[in-house]
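Each structure below appears as structure tokens.
Read-outs: derived from the displayed coordinates by stated rules, not from any lab. Treat the numbers as computed from the prediction; the structure is a model and nothing was measured. Cβ atoms are built from the backbone, for glycine too; each structure is taken alone.
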Structure I
Amino acid sequence: MKYKIVFALFFIIWGVMFFRLYQISVKSSYYYQKLAKENIERKLYIKPIRGEIFDISGKLLAMNRIGFSISIKPHLKQNGKRINQVVDNLVQTFPDLNKTIMLKVYKKFSSAYNHKYIKVVDFVRYRDMMRAYPVLSLNDDIKIEAETKRYYPYGQYASHIIGYTGRSNRKENEKDFTVEHIGVTGKSGLERYYNEILQGELGYIINKVTATNREVEVLKYVKPKENQNLVLNLDMDLQMMIYKRIKEMAGVIIVMRTNGEILAAVSNPTYDPNMFVGGISKKDWVALQEDPEHPFTNRLIHGTYPPGSTIKMGIAIADSKSPNGHIFKTEYCKGWITIGRSRHKFRCWKKHGHGTVDLRKAIRESCDVFFYNKSLEMGIDSMSKSLKSLGLGVKTGVDLPREYRGVIPDKNWKMKRFKQQWYKGETVIAAIGQGYDAVTPMQLARYTNLLATGKLVTPHFAKVINGKPILPEMKQVPLDPKVMETIHAGMYDVCNTPHGTAYRHLKNLPIVVAGKTGTSQVVSIAQNVVNRAKEHDLEYWKRSHALLTTYAPFNKPKYVVTTLIEHGGHGGGTNGPIVADIYKWMFERGYFNEENNATDIASKNENNASTNEPKSNSEVSGEKKNIIHLSDPQ
């Protein structure tokens, strides 16, 4: 028994020894080889120069300013005389530098394992460094390297499109190896969406070094992939003209070609992206966050609004696809409807009604009752499905980050969101673009383009990415030709006939425009209110949002202009002059050629006009909506 114990101990001891021998001689060999290699080789990464962003005519929208960074040799005593002399020298040379911050940064990154110079100053302008370089370059404790800093020449004019760059955080560094070494990444807009392309790829140099980290020989050199530029469809002159036109208003304007190329996209109020490049101050950040107009919000894709009457063409298409739909059936508008046994009145914007109404007249004069009845025929689920197929309540795919989806509700959506059943009263409200309906202006522009061309496009700002052209993405949507012909005629009437809701301002343009106005209420109207107060008499925050979305030329659509002015009142009166100015500007600069200036369209379409014309010649400049949430369950 004793011999067995001795032999067991013998085998255990020798087993442990052989295991350790294996670990040291075999398994750990790769680890020690790596350490040995690091002792004789040093790999230094070379940061690429970030690509620049241009507009369609070559104007620089995002560029790199040339300057220098300053680093200090590691392993200097953190409280010693030498490090203090170096920092004091830098402060004397550049009085704007902060000695406390530089010492704090040096202390954070200085360790026995770090053999790299420690960057204490991110950027010094070229002209400031030139006078100091001859002296500083002689100091072995200081290392000066070329550096670039992002600059946006047009500042606030296109901030929500271009975005900005900033210092990368830990999460961004862990996600992207290149970002970790560059230390800067795109934070918003195109700078973020195309960050991987714009930032390029790291280069590197491998040096043979001595035990004291002195370079002996260059073993390998790989150039960085850099200057990967971005050319946009954006016309900066048009962008600035629109911005100046609505400078005192809050809202969105989008100008897009019918192939999806975005020529201008203004979200106002805005901000200067240059504030963020070197790190925004606390004071400026608080001011942006506390501004009631929310200038930091990209209203193009993050602003969700009730579409108001601009949704009515979509309702007509939805009804034409519904088994229960009768879109060409006329309706009688007496100014309101009731549902079932309820005495609640769902009112039309026109107090005494529109009389007998067909589809064309309903679009021209924006009759609510017509679309109330059509929505009850098809039901909310059928209506919602069709509207989403037209691009509402779904992401457009535009090349901007974190696009919002919006809401086109149905029964399941409400049950998931509120744990409540759907009511018929909510269906009729949804049919005029109110209630739970919420879409982005970019969706509205895409939807308008579909109405004009029958194609659902992917809006895009980028035209050329690193020398490679971007091809348009378009999907043909099957639509009833007869329904679309009537919808086009109604949208023509809106802008070109006396009873059209945008006629006053769009009737005498050098090209023929078609469109639809909309009024998006922000407060409900009580049932006992017979005569609603005029929009301009209401407090600003209680006024309705004003919408007008258009396309032109009518006979051969090339451009879409979609506008939304927050608390603007009525789309025709508020947005009409803005849209007119945009089309006039574009015409004067050659966006339209002679073949688009047809004037015989008016007489051609007037011959097809509905016989149920209103007797009054007064112009209808806007719409008034009623918001109600409950009626008989559907």
Structure II
Amino acid sequence: MRRRDLLSLSAALGLPLGLAAGTSPARAAVPAPGTSLPGGGVRTHALSLLGPPSLPADFTHFPWANPQAPKGGEVVRAALGSFDSFNPFIIRGTPAVGAGFVFDTLLRTNADEAATAYAHVAQWIDLPADGMSVSFELNPAARWHDGRPITAADVVWTFDALRQHGRPHYRAYYGDVAEAVAESERRVTFRFRSSENRELPLICGELPVLPQHWWASRDFTRPLLEAPLGSGPYRVERFDAGRSVTYRRVEDWWARDLPTARGQFNFGVQRFEYFRDDTVVVEAFKAGQLDLRQENVARNWATAYDFPARRRGLVRLEEIPHELPTGMQAFAMNLRRPLFQDARVRRALIEVFDFEFLNANIFFGSWTRTQSYFSNSELASSGLPQGRELEILERFRGRVPAEVFTQEYRLPVTDGSGNNREGVRRALALLQQAGWQVRDRRLVNAQGQRFEFEILLSSPTFERVAVPFTQWLDRIGITARVRTVDPAQYQTRIDAFDFDMTVDVIGQGFSPGNEQRGYFTCAKAQENGSNNVAGICDPAIDELVELVINAPDRAELVARTRALDRVLLWNNFMIPNWHGRVFRMAFWDRFGRPERSPRYGLGLDAWWVDPQRDRALAEARRTL
């Protein structure tokens, strides 16, 4: 399931498709989970892909949230680039950061559990015995910010709008859903094309619900530059297009006392100020213009925060561990370009990239090299294929790289000195096999055309990685240029696949499924705006993706995902980057936090402004 964040359904109570349901007493007025439905099936308060949900139907709050957390205070955060829309669901426009605060979903995920979500806008979930549908009964208290009730018709309208007009990944994601039907004012049913896609009920539960009556006078296919109507914990209070946006907490939010929300969304106001450069953001934070930031630049974490307020203890830096799968961040080559269509050429570029040098000299040794599309999880392939994974791959023998069966996939490792002679020799040998030769110190093909390309970036921050890479490429006669554009232009070019190479991030969860179509299949390789940024198109990979989606149980899902991972790696589609296993947070000391963070997330929604700390900080700032 998705990451951005995050969904095989396990057997429990004899449910079809392995869907897990709770068995504890239900909340008042809610039929008990586990109750049999007419014709078979079960009613539940939660869905989980990996086993029974850990929380009973009468849970009061997520364990990582503090239900006594005070509400209020204003928090200022940073965003990069600009925005021109509050419609984050379509390909047109650049959506404002934080727009998701405005919208509620049928279910809400628990960041303490892998691939588990609990009833939210939906009050309960009905799972029939044949596995061909899922039904959601909506909470009668669910309301839009204008006071009108959320209805099944709103859910159906949203589903149809996203599938017809939304970003391409919605069509891939909901591809196995035949239709959504409003059976009554508060009951909606999603009907499936087959019973093989085990994650569909949870996928449908991820649906953000939009108000049909509000959109009736607006064009959903166009960017929206007005405050949208929603049902979430915040509403847009004011904005300056492209510069700032302020969200105010909805005091009478209909879901404020639900267990899925209690102790969360505590900030009274959240304001996002837009900046063009991350370096400026750091300086704005140090000047007290921003309250907190997540630091993703290792150099900044090591060197940028030595300033008076930090030395006085007014600013805190903390590394917060997490257990999230880290997916794949990589230099993605645009396979639609003839230059990158030979796997030997792609491997040559991998050989030239010197991660060890970067980690030692730029990253302060803080990152781990990514070796899998499903890194930091049991889904990552390793060694040689064995057992069930080998059985799966055997049917593809002759259609996937032969090395899949004979060699462990490994990335090159250097001594970190920057003198990558062995890598350069291997790269030149591969390029020669692919028809490239060095003439007058430039790499050319049989037609005399030079090997030249552009690395497209959205922020200057990554230039310190891309520029050394171009210098290493120059040693073998390749001319690579770095071009950094503003985030809006960058997104437009990426959506149109107008690039040679860029940095792509493929997020993964604990239970891969429908989203893999969007990442890796031929159907999405030519669909503008899709998540298949690299343009991967291989019939064997298409088949492996469908095997992953239709895995009947967890053991089979793991084997099939490892097989897919191994084939992706051996095609050398990307130059893997690195990952970390902590969130690095810098913040002014005015916040309270729960005793622990969730296992699979930062849990920032459960932080609050501590009145006592806030007053003490304000007093101390006067003496800076």
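Things worth noting here:
- A value of 0.20 for FRET efficiency 1/(1 + (r/R0)^6) of positions 461 and 501 (r between Cβ atoms, R0 = 25 Å, to 0.05), calculated from one of I, II, originates in structure I.
- Structure (I, II) behind the derived value 4.0 of distance in nm of label points 7 Å out along Cα→Cβ at positions 181 and 565: II
- Source structure of the calculated read-out (log10 I(q)/I(0) by the Debye sum over Cα atoms at q = 0.08, 0.10, 0.12, 0.13 Å⁻¹, -0.69, -0.91, -1.16, -1.31) within I, II: I.
- Source structure of the calculated read-out (helix-only ellipticity at 222 nm (-39500 (n - 2.57) for each DSSP H run of 4 or more, over all residues; to 500), -7000) within I, II: II.
- Entry that produces 4.4 once distance in nm of label points 7 Å out along Cα→Cβ at positions 53 and 381 is calculated, selected from I, II: I
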